[in-house]
1. If distance in nm of label points 7 Å out along Cα→Cβ at positions 305 and 401 comes out at 4.7 when worked out from the coordinates, which of 1, 2 was used?
2. Given 1.1 as the derived value for distance in nm of label points 7 Å out along Cα→Cβ at positions 353 and 409, which of the supplied structures 1, 2 does it correspond to?
3. For which of the structures 1, 2 does the calculation of mean count of other Cβ atoms within 10 Å over residues 89-96 return 20.6?
4. With FRET efficiency 1/(1 + (r/R0)^6) of positions 265 and 313 (r between Cβ atoms, R0 = 25 Å, to 0.05) coming out at 0.20, pick the structure among 1, 2 it was computed from.
5. Out of 1, 2, choose the structure whose coordinates give distance in nm of label points 7 Å out along Cα→Cβ at positions 65 and 345 equal to 2.9 when calculated.
6. For which of 1, 2 does mean projected area of the Cα convex hull in nm², calculated from the coordinates, equal 28.1?
7. Can you tell which of 1, 2 yields 75, 49, 42 when Cα extents along the principal axes in Å, for residues 177-448 alone is derived from it?
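Please treat every number below as a calculation from the coordinates, not as lab data. Everything quoted here is computed from the prediction, not taken from an experiment. Cβ atoms are built from the backbone, for glycine too; each structure is taken alone.
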Structure 1
Amino acid sequence: MVIGQKIKQAAIMRITGAARQHLESLLFSRYPEKEWGTFILFGTHQTPDGMAITVVDILEPRGEDLDSTTSIVRFTEPYSLRAALEKERCGLCVGVIHSHPQNFGVRPSPLDDDMDGYYMDYFPAFGNEKAYFSLIFAKDSDGQLYFSGRGWNDGMEYQVTEMVTVSDKEIRHDMATCRGAATQHRDEYRDRFQEIYGAEAATRLRHARIAIVGTSGTGSPAAHVLARAGVNNFVLIDPQQLAKSNLERLHGSYDAHFAKGEAEAPLKVAVLKDLIKAINPKANVTCIAGNILQPLARDQVVGVDLIICGTDTNHSRTAISELAYRYLVPAIDVGVVFESTNGSVTGEIGRLTFYSPGRPCAHCLGLVDPWRATVELMSNEEKDRRRREAKEADLRGGNVGAYWKDVPEIPTVGHFTSMAGALVASYAIGWLTGKFAPPHRYFEFNILAPGFDYVGFNAPSRSQCYCETMIGHADQGAHASVISAPSQWPKATLL
């Protein structure tokens, strides 16, 4: 196969912070003069515009797997076969990552071309997965890492354009073949932010990409805060049209949106896009009228750095926690609830949950009500049928709950959802810049209680839960997916 003769699509490499640290310590173990390398296992997700590859494991060389007598990387056949058999066993893809000596650059050499030409045919013969990727890492004299990468899948060639590293402390976005720090621009509107957090943090925010799932009470103030903080890239996902009841809590909505009657009101994502563009006309905003479970939304989300979920639905919560472990796309889920007694409000309760690879999913944390999730995915016809069956069961003295249980709507109001949305935006800024972190990975608070009734903890995952065993498996872990979009939903559309 001829290398470099096809039109290339872009690819993103996603990796956990722990895996990257391990990888760097391995690749640079003979630095600065000598190279070293390893095979990796990875998952993939193909989008209309490119591919995301997600590192699952590092198949570290052992014994005589690499020829240590030469300064370059030379893989032995037993090592290649071991990687190929592991690929076949686990149903993932195999790639190569190796280092180049300091100051030698990361452009593939003729020897690299020969190696990739061999492996792009060798590994696809084992198992069903055809993708093969090859990356080169190097460091300059200041210790700054830079890299390049390319890959092949089913006749298409890819160029790795960026690497997203996810840890509990930061979400790092590195561009391929980038040497030194990213260019820093002064923006007088954000001087205060740079004064407190520094120019690098401001640059990270400017290049960050955030998906907001649910663009009403909590999602819209989060977007509002992030746009003013300097975030330039947004993906907005919501299927609903603006309603007059949304005026009380959706930032950017006005009575003028209903000048032609409620039937002519815009989609919520369009309203929020207008708000973001009014703050920053140069912002890149992608709008999807649809649900996070639908393929169009997932195609866009696998390329972002962070998801904010403001829907408070059980299926969305399940979906984003699965995206966090299978696709290495971290997420923050925010929800609010109100409590009252004898006509007085006794509780305004907020809850934040941080999902990332290796951390417990929504099911591990007990945050998914199976019946609520089932009802959310039902068609109206199914709901009506179950209600009829419940009435029939009641008449014959049967178990009504086996057929139907009402799911009360959770009411919200704008003054508290705005506060919760701004709070989640603040923690998103801390995570994206690496400047600060939440006190716990899960916490609740009640602003009407003494001491805010704060409760927080860092829970472990359940043993052998998919969030432990499917980290980075991407599409190759589809058989373990716990939720999917029902067929009766309207097709998602890209505005």
Structure 2
Amino acid sequence: MRAVIAMMKHETNTFSPVPTPLARFGRDGAWFGNSAEEAFRGTNTGMAAFLDLCREAGARIATPVAASASPSGKVPDAVYRRLSDAICEAVDRGCDALFLDLHGAMVAEGTDDGEGTLLARVRKLRPDLPIAVALDLHTNLTAAMVENATVLAGYKTYPHIDIYKTGARAGRLLLRAIAGEIEPVMAWRRLPMLAHTLKMGSDDQPMRDLIARASDFEAAGLLDVSVFGGFPMADIPQPGFSVLVVADRERAAAQRAVDAIAEEAWRRRAEFVYRPEPLAQSIARAKAMAEAGNPGPILLIDHADNCASGGTQDTMAVLAEALRQGLDDMAVFAICDPAAVETLLAAGIGATVTIPLGGRLDMPAIGRRGEPLTLTGRVRTATDGGFTVTGPMMTGTRVSLGRSVVFESQGVSIVVCERNHEPWDLGCFRSLGIEPTAKRYLLLKSRIHYRAGFLPIAKAIVECDGVGVTSSDYALFSFARLERPAYPLDEMA
């Protein structure tokens, strides 16, 4: 068997001012050819699962590209074509099966549906080609994805610790189909609902119940059931919540399961709405916990500026309020500010510097200009920003923060880096000489993924409603292209 295995992943926040060049899709750009396999073999990724399955099956493997970028603005047309062309050219050279590790929420300059457009193009090249696709829980599922794939499967966890398992699920189903053991059919349904990302945690309600319901249907005989929370920060016609079922020949049974889960999600739609408290109140609550003798670390979650949803990772509102209220013995991950890194490195280790930090990017989609925070402090540590993930999410992958500095000011250790990265692994701090368990507070620019590495050490968690293009306040955003009505923007029966 000749197998093509590829990765093309991007969660596009159409409101984000962060650009998406090819260089963002890997440490030095995307991996092409043999380097794609070398970069992801043995990691907790869907691509690694596909590689293992195809090796076990004795397949000849081609890996035209592996590309995964931290969420940001629309993918430029030239970048999208470079990545999708690599996949289509490999298919056109000849193969018996295609295994794709995709995200499911890519928006490019020329298409609202990066994955669906790719799959339709492949299907035109090879109408009968068996195709397996592993997708993120935040997929904005489309008809083009479903109609042009043989099997689709989505993550069942958020934080995403089952990425390899999802690739294995999709890949095994395709191999069984090729062997003639099953005849996969798929049914799906999308709801007009923009669930808040902060309400999609798989250990939280209502997602926990919906995913459990999916598992019950699988135990009853369906091949695979995926519940997609969707990615709401995309001004496209049909983002949002969906359910997909893969069955062996029994399309009617698949549709019944889809409808049962979708209808339960709709009945419980109010549970998918996040309601924040004022920022000053959140910080005061965290301070009171510490003053009452609650041992650290207390996690302060700056969720409106989460780079893994397209945030700039340089808004300073939460840090400024924490400093205003006198919080100290705190570590921050991270402020993405290449200009500040340059200044701090030029000053040298041990130097005392006064610097405007963060606030480099304006956010026109929410009517906010960048607001730097001027701080005086000492340069403590500098590294190349590289480390290998050891925690349960993306295990074994190599992270590059770009050049990184620890800047200490007012009793706070601030990681300042050149590249966006969400903190889901303790290596974010330890690679820079900070022991997170020793701090009273950890300020993390994250939404849910921080739980993968930091939940086991957390003594308390305080969500902080700061500033950024990943805010849960939908009133900040102009959804000009979204099909209406859509809950919770509109009241719906």
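1. Details: 1: 4.7; 2: 1.5.
Answer for the origin of the read-out: 1.
2. On the way: 1: 2.3; 2: 1.1.
This value belongs to structure 2.
3. Details: 1: 20.6; 2: 15.2.
Considering all the candidates, the number was obtained from 1.
4. 2
5. On the way: 1: 5.8; 2: 2.9.
Traced to structure 2.
6. Working: 1: 28.1; 2: 21.7.
So the calculation was done on 1.
7. Details: 1: 75, 49, 42; 2: 69, 43, 41.
Source structure: 1.
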